[in-house]
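Following are the structures in question.
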Structure P
């Protein structure tokens, strides 16, 4: 049976938040993407999960088709507050929140502002101070921009470098989405690198699944997340270089649905 994925907008204090939604029954699942992309990365996951769950993929404010924060400098808890407002307006009830990288940090903070059943996290940025400072200084250089297309060459080189063995479809999605927000692509990155998710993760009393690609650039931090979470479980998708939602959407969706059904009981 085919699944219809619909788009929508909800008004928040920062303007409109764009989302994609699928499914009409089953547990609620909220999907939060990595910077500087959009809910487009969850298109296949929405199609799969929508058969058995009510699933919503949000565009983080400032990315995709969501309005940006009022200015640069807002923090991950601010993003979480706005997205919790959006989830409430949509009518989501005790969802499982699933986040990748920046989306994982947002999911942790959203769980302090919204009643949730559990969290599924891929790539929790539990960085030490040196790692944090290095990411802040080097990860999001200014994008070149000229009439000869330097910005396009930059985007292709960047994603070929940071996403090993990516497909043509993944390269297309990544390049389109980062260039769509080229003038503010670093906003969410910088907020995520400034944010330390350790204390808010440790303070949660909900089940946490670490659903990660085996070779994700942050997978080495899963052990630290397991120590901090009160009710954790670790689920590694073997052989993947990262981006489990894009590289293995069927497997990612199956694990996420099983977790959502477990915590709903």
Structure Q
């Protein structure tokens, strides 16, 4: 197997970047999900509820980013010195405010009041202790430093989705984009679809990872990342084939056991 694709997402729930190589840090890929949009109560705002967030592109440049979107001129963001506590899915995390201009830009995009925040110190947020070690950390991703998916699993899902459409008398669907699943790393050449379900440890290039858990999927996967339009797939079909414990599953969450660079084409070995 080999590493087929690498993605990172500077601002959570906004558009991602596909890159040829990336630095693995203890809390995730360098530059990944260090920014977050929160509402008036300090809770995350997500493309699950606000799909237009996927139309925002954030270009990182050191400790700042430049935002572009369909609604306003590009904005260079520089975090302020003001900190506040965000409620990141039930965990209080101290973050740095990115200023009124960034708040106004994001609020205009989303159509609701929001503020952009930066996690200046990613060692602040621990991983869920049920699936990690005391020293494990994560940036502002949902719960774990990296998400791995495989092209073999997506190919199987595409087959299932096409079968569902045929059974319901719907037009043949286009293949799903892997971007819907917002992975960090995508593996090519797995010997079987969903073989990653059984992996416990793996190595990508020279960096080792633990598999924390399988990834349960939400309605964000039903939003086309290119058009921000909502549909029924892939959740409709995943629920027929990959539903247990009241959830649907695609991909696995990873925790690094080391640091270093990974690159497209790197060997992927199950340990």
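Bear in mind these aren't lab numbers, they're just calculated from the coordinates by the rules spelled out. On a predicted model such as this, the values are computed, not experimentally measured, just so you know. Cβ atoms are built from the backbone, for glycine too; each structure is taken alone.
Comparing P, Q, where is mean count of other Cβ atoms within 10 Å over residues 120-127 highest?
If we compare mean count of other Cβ atoms within 10 Å over residues 120-127 over P, Q, the biggest value is for P.
Using distance in nm of label points 7 Å out along Cα→Cβ at positions 56 and 192, single out the structure from P, Q with the greatest value.
Biggest value here belongs to Q.
P(r) over Cα pairs in 10 Å bins from 0, in percent, for residues 104-255 alone was computed and gave 10, 34, 37, 16, 3, 0; which structure, P, Q, did it come from?
P
For structures P, Q, calculate relative contact order in percent (Cα under 8 Å, 6 or more apart) and state which one comes out highest.
Evaluating relative contact order in percent (Cα under 8 Å, 6 or more apart) on every structure, the highest lands on Q.
From which structure (P, Q) was Kirkwood radius over Cα pairs in Å calculated, if the value obtained is 18.3?
Answer for the origin of the read-out: P.
Here helix-only ellipticity at 222 nm (-39500 (n - 2.57) for each DSSP H run of 4 or more, over all residues; to 500) was calculated and came to -12000; which of the structures P, Q was it taken from?
P
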